[in-house]
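A.B. asks: Next come the structures, one after another.
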Structure I
Amino acid sequence: MASRLHRTSDYETIRGDIAALKRQLSALFDHVSNGAVSGVETVYDDLSRRGSRSVDAAAEQVRAHPLATIALAAALGYAAAHLLRR
């Protein structure tokens, strides 16, 4: 009888440990996923800012040198047509 009570106590202890482990793993996954989302948002914001600056710089170059831009576009179009013709 004492052995049976001891086994029941062990089972309850194991059951409690497993429940605690589940709670800890759940908290860990929540923490990791929140950190990952935050990191992705930071990278996205940084790339978005860099992209906007690049577009603004390119637009400024086009405004400053419109004829050179047209010549460059024509040269690139000619080169692409020549390469795709083969």
Structure II
Amino acid sequence: MSATASGNYGIYSKKQFEHLLTQTESRHREFPYIYYKDINDKIVQITEVVKSSQDKSNFDDAIYLGELKSFHGVSLQPIHYP
């Protein structure tokens, strides 16, 4: 683990994201778009953060995004970067 890494790992699942959108519509969640910076300073959208690269998501379409560096922010709408 590098000195700037958080020891957290990002996962993205379209099925899980759709569930987050449903929670937003029913007012159980305010911000469905969750962003972190990875260890290369790339901003990535995640749906889940795990503590180990060996941890698995409960969603069968989950994609492992790698090690995360820091929390970037949340949004009600997607953030578009150039």
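A.B. asks: For mean projected area of the Cα convex hull in nm², which of I, II scores largest?
C.D. replies: Largest value of mean projected area of the Cα convex hull in nm²: I.
A.B. asks: Consider the structures I, II: one of them gives 3.9 for distance in nm of label points 7 Å out along Cα→Cβ at positions 23 and 47 as calculated from the coordinates. Say which.
C.D. replies: I
A.B. asks: As an exercise: helix-only ellipticity at 222 nm (-39500 (n - 2.57) for each DSSP H run of 4 or more, over all residues; to 500), calculated from one structure in I, II, equals -36000. Which structure is it?
C.D. replies: Matching structure: I.
A.B. asks: Here's a follow-up. Where does the value 0.00 come from, among I, II, when FRET efficiency 1/(1 + (r/R0)^6) of positions 7 and 71 (r between Cβ atoms, R0 = 25 Å, to 0.05) is the thing being computed?
C.D. replies: Checking each candidate, the match is I.
A.B. asks: On distance in nm of label points 7 Å out along Cα→Cβ at positions 15 and 39, which of the structures labelled I, II is highest?
C.D. replies: I
Every number in this text was worked out from the coordinates using simple rules, so none of it is lab data. Predicted model, so just to flag it, every value in this text is computed and none were measured. Cβ atoms are built from the backbone, for glycine too; each structure is taken alone.
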